[in-house]
Structure 1
Amino acid sequence: MIILNDKVSLRKVEEEDHRELLRLMRNIYPPVYSHLWLDRGTEYINRLYSKNNLIKELKDPDSFYYLINYEKESIGILRIIINEQIPDILDNSMVKLQRIYLSDKTQGKGIGTKILNWVEEEFCKSEKKTIWLEVMDTQHQTIKFYEKAGFSKKTKFQFDSDLMYKKYRGMYRMIKACK
């Protein structure tokens, strides 16, 4: 258990967390993202949070996967991948903030900021120079949050899924230099 403050903690995801992870994502993903998908995101959630995919992701030695707890209740997930390059940029000194999802019920409590600060402190200690992430270009509030945290837009691309409405496939890669 990693304690970030008296209310927020992180717990490493283990294979036996599969059911909790799937249940959590079925609750927190749809309110924010279901409008993007022809099937409301069902296939995406079931595929990404399947037991087989979880086992595969947990085997990656460069992956760090956590359940985010607020007042001892699981309210989100965090996945970080070290040595993950931005496509077309050959640089192993990068850290990808691959997934950070929080329950919309906990927004405005400073949890996202606390987690970003911890990620930077924890993963920029070594030779890592850049943190990067991908965000939907229609998620304006999320983009503003990342910009306020020091991230800037680097490149734009299209998410590749026939199950997503075409008008919502635009994404940004955002970067932040480690301090």
Structure 2
Amino acid sequence: MEKRVALYPGSFNPMHVGHVAIARWLVECGSFDEVRLMPSPHNPLKPSSSSPSSDWHERLEAIRQACMRNNLDIAIEDIEFRLPEPHYTYRTLEALHEREPDTAFVLVIGADNLAIIDKWYRGREILAGHEIWVYPRKGYDTGRLIEEAYAKGALGIRKINAPLIEISSTEIRNAEARGDLSMEKFKA
């Protein structure tokens, strides 16, 4: 029997309460043998300044510490920090399958990412070759996006019912840059 791993990619820079809520839901839903956060050094669809990649060891350690503080029993997948740029999800999934051929990776993404999956490198191949779980995002019709994904050949896709917490790492970084400490309460 194949091992099932939920693979939750993102910047996690910094990790915040929304990330924790989704990760906790994935662990508690009972559908996976393992849940892995997969920090990305840089999203190729975003300008490099939007996701600063400070020392990656420090960033991974900050994520590990956030997981410990929040009692999250999850692994940190650092493969993208060792792969050549650009960090395309398709290439990352290929590398993971090569390393772990008996593992079924379920990609966990937000509805905002599902809305732009056609802009991803080989996005339709990701849809056709991997199960995808989608968490809702404000301003996106998740049900319609899932229907469209099936029309594009999705293998298996479903909406998850994790708590919806509207905060982003970018908002936290921007507040910190302004010297505004009001967003500190959202950090994990």
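State the single structure among 1, 2 that was used to calculate FRET efficiency 1/(1 + (r/R0)^6) of positions 101 and 165 (r between Cβ atoms, R0 = 30 Å, to 0.05), giving 0.90.
Working through the options, I get structure 1.
I have 27 for relative contact order in percent (Cα under 8 Å, 6 or more apart), calculated from one of the structures 1, 2. Which structure is it?
2
Of the structures labelled 1, 2, which one yields -8500 when helix-only ellipticity at 222 nm (-39500 (n - 2.57) for each DSSP H run of 4 or more, over all residues; to 500) is computed from its coordinates?
1
For mean count of other Cβ atoms within 10 Å over residues 13-20, find whichever of 1, 2 sits highest and give me its label.
2
Here FRET efficiency 1/(1 + (r/R0)^6) of positions 61 and 157 (r between Cβ atoms, R0 = 25 Å, to 0.05) was calculated and came to 0.15; which of the structures 1, 2 was it taken from?
The structure behind it is 2.
For which of the structures 1, 2 does the calculation of FRET efficiency 1/(1 + (r/R0)^6) of positions 5 and 85 (r between Cβ atoms, R0 = 25 Å, to 0.05) return 0.55?
Only one of 1, 2 returns 0.55 for FRET efficiency 1/(1 + (r/R0)^6) of positions 5 and 85 (r between Cβ atoms, R0 = 25 Å, to 0.05), namely 2.
Read the figures in this text as sums done on the coordinates, not as results from a lab. This structure is a prediction, so every number in the text was calculated from the model and none was measured. Cβ atoms are built from the backbone, for glycine too; each structure is taken alone.
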